[in-house]
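For reference, the structures are reproduced in the following blocks.
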Structure 1
C-alpha cells in the first residue's frame with residue numbers, strides 16, 4: 001500500500017523515533033509498504049518519520065543507483081551489495097568509519113532540493129532486519145551515505161541540518177516555500 005510522504009515543515013520529521021521492541025506482523029507490513037512507497041517515489045531510502053510515524057525503522061534500496069557505487073562487508077568479507085537489497089533497518093546503531101567526504105544528497109521530504117553534505121565515507125552498522133534478526137555490516141560509498149541519512153531521520157535530524165551555512169542560505173527561499181506549503185496543508 002502506498003503511504004503519503006510528509007514534507008518539510010511537518011512536525012513528525014523532527015520527532016525522535018521510538019525503539020521497536022518486537023518485529024510484529026504490523027511492523028513487517030509497514031516495512032513492506034514503506035519499500036513500495038519509496039520505489040514508487042523513485043527514492044533509495046525512506047524513514048518511518050517520512051510516512052508520519054515516530055519509529056526506529058528505515059528502508060533502503062540502492063540497486064537503481066548505478067552511477068554511485070556502494071561497498072558492503074559482512075564479517076570482514078566483501079558481499080555483493082545488490083544481494084543485500086532491499087534493506088530494512090530497525091533500531092540501527094552506527095559507528096562512523098573513514099574520513100568525511102562531500103556528496104550530493106536529496107530527500108523525498110524535500111522534493112527537488114539537493115545539496116552537498118559532508119559525512120564519513122564508511123560506517124559500521126548494527127541493527128535488526130525486517131525479520132527481527134540482528135545484522136552487522138560495514139558499508140561505504142552511496143550505501144553508507146544513505147544509511148547515515150536515514151538514521152538521522154530516525155533521530156529527528158534532517159539533511160538541511162548538515163548543510164553548510166552558505167548552502168542553507170542559498171536554498172532558503174525554496175525551503176521557506178516548502179515549509180509554508182506544508183504548514184498550510186496541515187491547517188486544512
Structure 2
C-alpha cells in the first residue's frame with residue numbers, strides 16, 4: 001500500500017476527465033512510485049464521451065462546475081475493489097474535516113451532500129496496472145446540472161482543505177500499511 005505523497009498545484013487547470021489516466025500524475029509532477037496524488041483548483045467540464053461512469057454515460061450526463069477543488073490519485077498494483085474502498089476512505093476523511101469546520105455533511109456512498117445539495121463528485125477506475133481516483137469538490141458550482149453547494153458558500157478555503165485532506169489520507173494509508181505488518185497469521 002505504498003503512497004509516496006502528493007502535490008497541491010498552484011496553477012489552475014481545467015478537469016475534463018482525460019486527466020484520469022495512468023501516468024498523468026508523473027507527467028504533471030514528476031512523482032513516481034507506488035502511489036501519488038495531485039490536487040488543484042480549477043473549472044470542471046466532463047463531457048459524456050469522457051465519463052468513466054457507465055450509468056452516467058448511458059444517460060448522456062455531463063459533469064460541470066465553474067470551479068472545483070480536484071484530487072487525482074494513482075495507486076499502482078491496486079485492484080478496483082481496493083480503489084473503490086480508498087475512494088470512499090478519501091470521501092469519509094473529507095467529511096470528517098468538513099464536520100470539524102462546522103459543516104453538516106452527509107455521505108451517501110461516494111458523495112457528500114449539504115442540506116440535500118451535492119458537494120462532491122468522485123469515481124474510481126481501473127487502468128493497466130493501476131487504479132485511479134478522482135474527487136471533485138465544488139467551490140463555485142455554477143453550471144452544475146443538479147442542485148449543488150460549494151466551498152465558497154460554506155466559507156471553506158479550498159487549497160487549505162486539499163492540504164489537510166491529503167495529509168490525512170497519506171497518514172491513513174501509512175497506518176493501515178503498518179497494521180498489515182504488525183500482526184501474525186492465525187490458524
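Readers should treat all values here as calculations from the given coordinates under stated rules, not as data from a laboratory. Here the structure is a predicted model, which is why all the values come from computation and not from measurement.
At a glance:
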| quantity | calculated |
| --- | --- |
| Structure (1, 2) behind the derived value 16.2, 56 of Rg and Dmax of the Cα atoms in Å | 2 |
| Relative contact order in percent (Cα under 8 Å, 6 or more apart) - highest-scoring structure of 1, 2 | 1 |
| If volume of the Cα convex hull per residue in Å³, for residues 120-159 alone is computed and equals 72, the structure in 1, 2 | 1 |
